[in-house]
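Undergrad: These are the structures in question, set out in turn.
A short reminder: the numbers here are calculations on the coordinates, not readings from a lab. Every value quoted in this text rests on a predicted model; they were computed, and no experiment measured them. Cβ atoms are built from the backbone, for glycine too; each structure is taken alone.
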Structure P
Amino acid sequence: MSHLLVALLTIALAACAPVQLRPAGPAFALLGDVPYSQPQANLLDALIDEMNAEPLAFVLHVGDITSGIGPCSDEWLEARQRQFARIGHPFVLVFGDNEWTDCHRSGFEPMERLARLRALFHSSDPQLPRFERQSREYPEHLRWVTANALFIALNVPGSNNNLGRTPEMDGEHAARMRAVHAWLAGSFGLAIREKLGAVAVLFHANPNFERRPTRGPDGFAELRAALAAHAARFPGPVLVVHGDTHWYQNNHPLPNLQRVEVYGSPHIRWLRAGVPPAGAKDFPVVPADQLR
């Protein structure tokens, strides 16, 4: 059976499936890879209104707030900052490749764009319980606790995690990933010591859990190994949320690890997720437009 036919049958079955109930417990919103254009930004305003009408603990955007060819300008980024300021819940943005690593395509310097993003989106703290930043060098590496779950946000962008383009960017990748692994290890250690019930890890890139062949070095190999090791040691459910490839999926690529990929451009949609109740194996996740 062709991949196209499988995809069409999957979509058809999903359309016929019973509408799921809202997740129990504290709920939060997941979205990403939007907006890629001004028309999509206009549609995103309506989506923000939808989320504002919901009782949510927080809203998480997993990155890519522009397209792969921009715009990367201050004007565009500042407009997105004003737009996200309309969200009536605590808001967290993790960074995707399109707004910094790929901005070289439109004449910008990636590290300068990263500094601008940090100033716009990580100069103040959202009102989240037990909120922490890793360091001044990596203020976008975050963690907080909602109910009995620890949430860990990381700067792991698409485009091979900024590896394999230039020696300078390879150095950036190496330094950032040292910080990523230290933050992951410390955060899982905290969750184990405090006997928290669940952990969610949040970043932009599709880390290629399927290990499809790639050209050049694999920017995610060490991350996959670390996630597998942490999930194996942690006694409760572990969730990884990412974007990047614009294909909603909710599956288990590794033992004790649930992967959710958010919708992305051209789809302007969000997911309503919940903290898993005691004894549950997964985080409940429902496309918001399928709820009753």
Structure Q
Amino acid sequence: MSRKGNKIDGWIIIDKDPGMTSTDVVRAIKRIFHPLKTGHAGTLDPLATGILPIALGEATKTIPYIVDAKKEYDFTIRWGEQRTTDDSEGEVVKSSDKRPSARDIKAALPAFVGEIEQMPPQFSALKVGGKRAYDLARSGQTVELKPRMVTVDVFDLIGGGGDENHGNFHVVCGKGTYIRSLARDLGQKLQCFGHITAIRRTRAGPFSEACVISLAKLNDLSHSARALEALIPVMTALDDIPALAITEDEARRIKNGQTLRLPTKRSGTVRLTLDKALIALASVNQGETRPLRVFNLNSTPN
């Protein structure tokens, strides 16, 4: 290992345990791999479990594409209580004896599908005046947050949660959507209040539960080279971006920041590849190809 870290490029898709923060997971990955760079794509609350994509090395350059990608969640709402944190870790601030029927719930859900305005939770990682909202909220301050537009593609009731006090749901949503806010707002609309008791992210862009590995298993493998078998290629995060093959000479020019003139009818952002290896992300306009992000992977030319 070099003093700065190991040259490791790719994604590790962690199945996060409850109780850990996303930052805790990043620290654990650093201890296992000692990569030159690392970061996570999309924060998960400590209560949440499931898919937390961790980028190593050159994969950190693709983090924005996973942050912007669609996410899927399964979660449980407990009816009858609204809490400060909008999940089971907070204090009860409102309560009701009313319990919604499945028919009532299904009738209310369409109001939360599409492009909707949503108020983030008081206890969130958003910054207010340079400080995290959850730090201000924990100190007893009322946090002045602004509503934001988010996109919810699917919001389905998938079960009763075992009793009248709970409901199980599945959501497919876009960037910046707070599931805790959906639970809070649905509870308010149903006039019974509600908060999250369990939440699991089941997909983040191209990464599904088939990709995951637990930190415990990764730790077990860390004493051998087998830990690297969990790495997913950098390019996986860019699967939705069209690929454009270039020559070795063109790859060198792109890596030096030069603009190319390519015979293509494509426009917008493309992946430039050499023998299927990722070279760069580039912007194409009438054949003029400018590098946006250049990747220094082991398989690319020097």
Structure R
Amino acid sequence: MDLALLRTFVTVHRAGSFTRAAALLGLSQPAVTSQIRTLERQLGRPLFLRQARGVTPTTIGDELAHKAAPHLDALMEIAESGVADDSSLRTLHLAGPPEFTAERALPALTELTGETGQPFALRASYGHAEEVLDGLAAGHHDLAISTARPRGSLLTATALCDEEHVLVAAPRWAERIDPASLRRSGAPALDNVPLVEVHESLPFVSRYWASVFDARPAVPGAVVVPDLRAVLACVVAGAGIAVLPRYLCAAAVRRGEAVALHDPAVPPLRTYFLAVRTGTLAMPHIARAHEWLHRAAADWG
């Protein structure tokens, strides 16, 4: 079986469409379609069902992908890195949300490097959940940290840790908010306080309001910046209130630069998942990083 045809097939299976697979492979869509048809003729069975939007694998297509993808990934890694001696470093490609990756994952992997010597070269990229999982499925990353659990069997995910969310403000705003009124009235006690968020849709504030106050935010974001670290900086500078991961704001709270406004009985949580392409944990450098991140996450409170 032609490995080029098999690579195209696996890419289509992961991408879910000929168009996306063509972009990932650097081929035209007709070329991808032709290769899939050739492979189907060789096997004598259809591999995909064509639909209005993308394609769905047949049972035979799923079976072939599950058997072939891990081995193809290993072959592609050898082809891209070349045959090297045991002293050469493999490269680990990690992707995840910018704040969590920078504040949690990268320091943990750097600690692995410091304690055991350089086990791999490290490359990191940032993206939201869908981006990093798509990139992982397409073979651009080896490990992906995501707040969404991937579907299907081509990716394997394990829960890494839970992230607690905290309602915080600068001291000058905290002085204007009556804790008793906040406990009694809930969200209405905050209606006149400006919000700081990462997006116009207020994802963190909306989740907190729904979970803790059973309400929706009454005002739009006064300051919107696409990075939680920038949100914290704006809060400390006095821009308003925000909902932030505890790990990110704990130091500012200890220093008195920010104040935790509320202590709900059940704080909102968000789970992070560590995902790999199924079968790739057989590769030592990926398995080592995967294990180390889980060990480090046991201490992330």
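Undergrad: Of the structures labelled P, Q, R, one was used to calculate helix-only ellipticity at 222 nm (-39500 (n - 2.57) for each DSSP H run of 4 or more, over all residues; to 500), giving -5000. Name it. Don't jump to the answer; show the numbers that get you there.
TA: Numbers: P: -10500; Q: -5000; R: -13000.
Derived from Q, not from the others.
Undergrad: Given that FRET efficiency 1/(1 + (r/R0)^6) of positions 38 and 198 (r between Cβ atoms, R0 = 41 Å, to 0.05), derived from a single structure, equals 0.90, which label among P, Q, R identifies that structure?
TA: On the way: P: 0.60; Q: 0.90; R: 0.35.
The read-out comes from structure Q.
Undergrad: Suppose you compute distance in nm of label points 7 Å out along Cα→Cβ at positions 102 and 270 for every structure in P, Q, R: which one lands on 1.5? Numbers along the way, then the final one.
TA: Numbers: P: 2.3; Q: 5.1; R: 1.5.
Value 1.5 for distance in nm of label points 7 Å out along Cα→Cβ at positions 102 and 270 corresponds to R out of P, Q, R.
Undergrad: Taking FRET efficiency 1/(1 + (r/R0)^6) of positions 182 and 278 (r between Cβ atoms, R0 = 30 Å, to 0.05) as the criterion, which structure among P, Q, R has the greatest value? All intermediate terms of the calculation are to be shown ahead of the outcome.
TA: Values: P: 0.50; Q: 0.25; R: 0.05.
Top value of FRET efficiency 1/(1 + (r/R0)^6) of positions 182 and 278 (r between Cβ atoms, R0 = 30 Å, to 0.05), among P, Q, R, belongs to structure P.
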